[in-house]
Structures are given as structure tokens and as C-alpha cells.
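Once you scroll down, you'll see the structures, which are given as C-alpha cells.
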Structure P
Amino acid sequence: MTTQDDDRNTVDVFSNSLRQHGQSFRALNWGSEEGQANRFRILCEIGLSDGDSVLDVGCGLGDLYAHLQSQGVAASYTGLDITPDMISTARQRFPDAEFREGSLLGTVEPSLAQVDYVLASGIFYLRRDRPFEHLQASVRRMFELCRKGLAFNCLSSWAGTASSDEYREDPAQCLEFCRTVSPWAVLRHDYHSGDFTIYLRREAMRL
């Protein structure tokens, strides 16, 4: 399987899921609405606050935008997703937000401006073609696009038994790579046994 095959598979999986489940967390293959919201909470704890701009990579139906609204965070939001049906539905749900169709990497990447924070939730688990290399390239590109920092999550190989058709990464190996991108790196494995989040900042956190 090639990167292009992975991209086509991703579009097919989520297009079919959206047709099956409609505007639901299930369309994004989350196990529960609470699990999705918990991951959003952890991502935003990198320090996202009022007045910040944010790029949501793999935005799906715009649920992170809805989460920010529910938490009263007035951030300037842009959603990016490779699945046209997801983007079309997100635009209908949230006409006041900006949604862009395309991928972070490859020939279909749209022109993207730098933002304060880049966030990505659940974008790696379907990758088959050199998944860790894809993750590395994605993180480097996200870091290029952020002024303050980025946060992403990934399924964890520390989880014990795991489905063979989902990409899971060793959190320690991922953190080691991320520290080559920025020394200001944080690994969080304290909110879900099968999932981890990494923060990368441009500067040291001010206490």
C-alpha cells in the first residue's frame, strides 16, 4: 500500500462511515462521545486560549470547533480534512467557521497560513504505508505551521492487546523523535490506557 492508497482508503472509510452514521461521533469511528471530548480537552490543554488561532488537522465534522464553543474559547478556527463529504457537512453545520479540503502532506495540500496552534486528533491510526515516517513528516509540517505549538494524539503500543488493523506507536520512540523537532516536548499518557498525546512548543512553557 502506498501513501496515495492510504489517502484513498481514508476518504473511503470516512465517507462510508458518514453515510452510515450521519452527524455523529460514530462517523469519526470514536468509541464514545465522552472519549472524543476527552481527547479534545487534552489537546487544548497545551495552552489554547481566547484570541489564539488554531488549525484542526483531520477536522472531520468540525467537532473540535463545537468543543471550543462549548468551553467558551473564542479562538480563530480553521479545519482541514482530506474527505470531501466531511468538509461539506462541516461547512453546513458551522457556516461561521473556515473549513479547507485537502491533506497536510502531498499534492492536495492547500495553501495554509501559520497559526498559533496546530491540533490533530485521531489522524494516524489508519496509516499502512510506513506509518511512523508519515507521522514524522506530519509533525514536521505541523510544526512549520505553528507559531506557539502543536498537539497531536496517537494510539499507543503500551496498551497491551490491540487490533491488528490499527497503527499503534511506541510513545517513547515518538517522544524521542519529537525532541529532534523541538526540545520543548511533553508526553501525556495519563488520560487513556490506549492513547497518548504529545505537545511540542516553540518556546519553554512559562510558569
Structure Q
Amino acid sequence: MPRGMLFIISAPSGAGKTTLAKALVNSVPGTVLSVSHTTRSRRAGERDGVDYYFVDGQRFQDMVREGKFLEYAEVFGNFYGTSRAAVEQQLSQGDNVLLDIDWQGAREVKRKMPDVRSIFVLPPSRSELEKRLRGRGQDSDTVIMERMRKASAEMRHHDEYEYLVVNDDFGQALADLRAIITGNEGRRRTVSADLKNLLRESA
């Protein structure tokens, strides 16, 4: 059985990465999302081994010391990590594996698995990104401005990725992602002038 391919997908908050990743997995047979290990508590409806592998802090630190993670990070006091063994198992079964991680995690995975292909998802503009963040109705102006500042910092790392996909139209962005995963890269859109302006704004 041919070995699957490993892909990284990253994006600033509000770009629609998670929704796109789930739609991609549902529309491309043989493509799966990597399941992370985490120390955070299980929420209602979450299933161990499906949503996350839930472990305690001691077990997580043991895995860190044993070098079992491709990458890991602490987020709001909880740890999250990508198990190398779990990814390798999925790849050996012929599945394409999608890692939903940030640029720092992407750097670490690339160091350990140089054959990985990386994708960065961008919003069509700063104004649209702010509109999406405000549309959630969850955050204060202060929090939104902090998210915008962080998004700009994250977008500065776009040139560390092989592929850029702009999520201006969901269906088209999903088609661009499918083209990358299936090897039909010639069907992707080229980087538009508007997108180049966005990247210059973030530089």
C-alpha cells in the first residue's frame, strides 16, 4: 500500500482554517485530521481518541521527555501535542494526514519530517478578517484588536509555507485545498493583487 502524505495547515484566527480542514477531510477520501494529545479536561460530547487523546500532565511530560511528539505547545495552561507514532501509523495505512497547527509547530514538524507539505490559509483582507472576528459576537474591542495584532504577526510567516490559499469564497478555497491534496496543483488560483497587498500590510 502506498504511503500517505503529511500536510500542515495553518492560519490566523478568523481565516476559517478549522471549517475548511473539516470540509476537506469530508470531501477527499483517504484524508484524515491528526488527533492531538491534550492535558485539558474533556468537554461534553468529546470522545477520547476521536476529538483528542486525553492524558494527564505527568503522562504528557513523560511523552515530551521520550521524544514522542512531532510538536507540542502550551495554550492557556493546557498542553497539546502531535504524536509521531499516531501520525506514522496513519501514513503507513495510506492515509493523507492533515495537521492543524500554528507556524511554530509547523517549523518543528518540518525539522523532523522534511517531506511534509505546508499550506497557509489567509483571509481576503484585514477588514474582512476583523469583520469575521466581530461577527462571532464573543469578544470585546480590546480582545479583537489583540487578535488582529496576533493575526498580522502570524501572517508574516506565510513565506515559510509552500502553498497559500485565500479564503474569500469558501467553495473556491476548498477546491484549492483539494487540488493541493490530490496533486492537481495546476487547478489552484494564483495569488491575486489583493492578497499581495494583504501580505505587504502584514510585513
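Each of the structures P, Q was assessed by Rg/Rh (Cα atoms, Kirkwood Rh), for residues 3-42 alone; the largest value belongs to P. If you line up P, Q by percent of Cα pairs over 12 Å apart, for residues 59-114 alone, the top spot, with the largest value, goes to Q. Tell me which of P, Q gives 7.5 when you compute mean projected area of the Cα convex hull in nm², for residues 19-130 alone. Matching structure: P. Looking at volume of the Cα convex hull per residue in Å³ for structures P, Q, the greatest value goes to Q. Structures P, Q were compared on distance in nm of label points 7 Å out along Cα→Cβ at positions 91 and 123, and the highest value belongs to Q.
Determine which structure produced the value 18 for relative contact order in percent (Cα under 8 Å, 6 or more apart), calculated from the coordinates; the candidates are P, Q. Considering all the candidates, the number was obtained from P. When mean count of other Cβ atoms within 10 Å over residues 11-18 is computed across structures P, Q, the figure 16.4 traces back to P.
Computed from the coordinates by the stated procedures, all read-outs in this text should not be read as laboratory data. Please read these numbers as outputs of a predicted model, since none were measured by experiment. Cβ atoms are built from the backbone, for glycine too; each structure is taken alone.
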